[in-house]
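Alright, structures below, take your time with them.
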Structure I
Amino acid sequence: MGIENVVVAGGGVLGSQIAYQAAYKGFNVTVWLRSEGSIDRAKPKFEQLRQTYLETLEAMKTDPAAYCRGLADSPELAADQIDQLKQKAQQAFEAIRFTTSYEQAACNADLVIEAIAEDPAQKDAFYAELAKYLPEQTILVTNSSTLLPSQMAQATGRPEKFLALHFANRIWRNNTAEVMGHPGTDAAAYNAVVQFAADLGMVPLQLHKEQPGYILNSMLVPFLNAAEALYATGVADPETIDKTWMLGTGAPLGPFRILDIVGLTTAYNIVVLDPRTKDPDSVPAKIAAALKERIDAGKTGVDAGEGFYRYR
């Protein structure tokens, strides 16, 4: 089936990026959010993305290092071609629709991308309500960072048309899309999502079986957990841990800079899935407590202006 009408549920770090990139690539995009307040909080993210796309495209005219694979098919573009892409970026910003209505979001959806909180109960409740309004042809995917699609498939009411589609942060530059079905996923739905990922300007990375964390997060989450454990148990402060990693490996970012980009709420939701957090003396519990302290203070990451570092 051809995908034209895309719904993104959630306006967080990745939800906003997915929606903006889809609109930039010419899809009809609706963003579903729980409340009008959620819409008000999400809109500044889209304004920030508009600025990022426009500034990055303008920089591509003179700086080869500014080239982003998700924004243009080639780094060899004339100035007038880049100006046309800038027009697309502006049109994307103006075209995205917002709604709090399940019915309005679902009524003509070809694809729904769920990017809400990393909480199985919240996801299941969302799927159960959405199922009342989805057309028969709609494919549903989750952008869950760590959960398996088979854990949620029955709650969707359409397990054969359900799978996972996971993006790396800053998708216009890090243009990967991991596609992971479950044993009951229909091949036609899987292939349609692979094609959608390609049409989105991503590189589709096809997984042959379910894996918690896909490929990327299977490597990234243990790395971040190790850094969080060093901090939560008092071994070193975030700046020192980041400096150690960057100097020792040549990496451009340390784990706590990465956590700020991912968002501390997402990191917290992942760690509390560990049953060991019930023991307050365990390392996972200490990590959860350290993250929650910052979250409660509004220090949730780059989008909030402060996480482990300040961005204002």
Structure II
Amino acid sequence: MRILVCGASGQVGLELVDRAAAYGLEVLGMTREQLDITDGRRVGELVRQYKPGLIINAAAYTHVDNAEKQSELAYAVNRDGVANLAEAARQADVPLLHISTDYVFSGDAENPYRETDPVAPTGVYGASKLAGEVAIQAALERHVIVRTSWVYGVYGNNFVKTMLRLGQQRDALSVVADQVGCPTQAGSLAKALLQLAQRYARDGALAWGLYHYSGQPHCSWFDFATEIFRQASAKGLLAKTPQVAAITTAQYPTPARRPAWSVLDCGKFEQAFGIAPSDWHDDLAEVLDALAAQANG
């Protein structure tokens, strides 16, 4: 089956393109330059031209802080672009798998968020992503929306790569310790989505709806950074292990408010599809091994 992957140059999109063949899927990867999802006419034309059996949307406006000043652009991509994909999928009678975010929640909870918990985004990014979810649900019955959190991986810019860069430059640094979430490796998320696509190609059906999928267990950014440095030092990616100090969110202000609690309950996803969340410690080791291999050429 041919799948159309939107956002093919992003962290998850590149992983989807790289791994699709292993699942018996033919992939048509479209970067933003090749397919701007805010162009509804172009989206429709391309879907009619290539006739994919399923669409996976990994395209998004993801710069959380810039979204506060570029709200029109954030909504154009995260709401209107997603609506264009949903409409094109509806007209072509194909399903849409879509990646959403923990930022649809306020971050004020104390227990892992379930799909049925009230949404209350605190910034433009989360609100625009929520609007995209609503657009899909209104237009298309056959969809799977997967909320995830703290995505990192081999490709693109992410927290792991930032920590490695800072670890090479500094002897000490400070990391926020009062924001808690679930690091999710882009490759693991891509594998989960491709398993769903493979299952749809085989069975012609899925348990449609809204789901959560992230790495496990939860941790703070400080915990995550500490483990990044521990593993990176052991693998020879860092000459020395920097000292990491724990600070509060108040000590590291940002234009957009970050959720203090971004822990997702993935039980519904595992029950529906039999796909368990990955342990982020193991996933991190996989990414660091890949980055070490790149560095060693």
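Rule-based calculations on the coordinates, nothing more; no lab input. It should be emphasised that the depicted structure is a prediction, and the values quoted were computed from it without experimental measurement. Cβ atoms are built from the backbone, for glycine too; each structure is taken alone.
Side notes on the structure shown:
- Set I, II, criterion relative contact order in percent (Cα under 8 Å, 6 or more apart): the highest-scoring structure is II.
- Calculated for structures I, II, FRET efficiency 1/(1 + (r/R0)^6) of positions 67 and 203 (r between Cβ atoms, R0 = 41 Å, to 0.05) is largest in I.
- With percent of Cα pairs over 35 Å apart derived as 17, matching label from I, II: II
- Answer label among I, II for the case where mean count of other Cβ atoms within 10 Å over residues 211-218, calculated from the coordinates, equals 16.8: I
- Comparison of I, II by distance in nm of label points 7 Å out along Cα→Cβ at positions 235 and 267 - largest value held by: II
- Answer label among I, II for the case where helix-only ellipticity at 222 nm (-39500 (n - 2.57) for each DSSP H run of 4 or more, over all residues; to 500), calculated from the coordinates, equals -12500: II
- Structure (I, II) behind the derived value 1.6 of distance in nm of label points 7 Å out along Cα→Cβ at positions 43 and 75: II
- Entry that produces -1.24 once log10 I(q)/I(0) by the Debye sum over Cα atoms at q = 0.27 Å⁻¹, for residues 91-170 alone is calculated, selected from I, II: II
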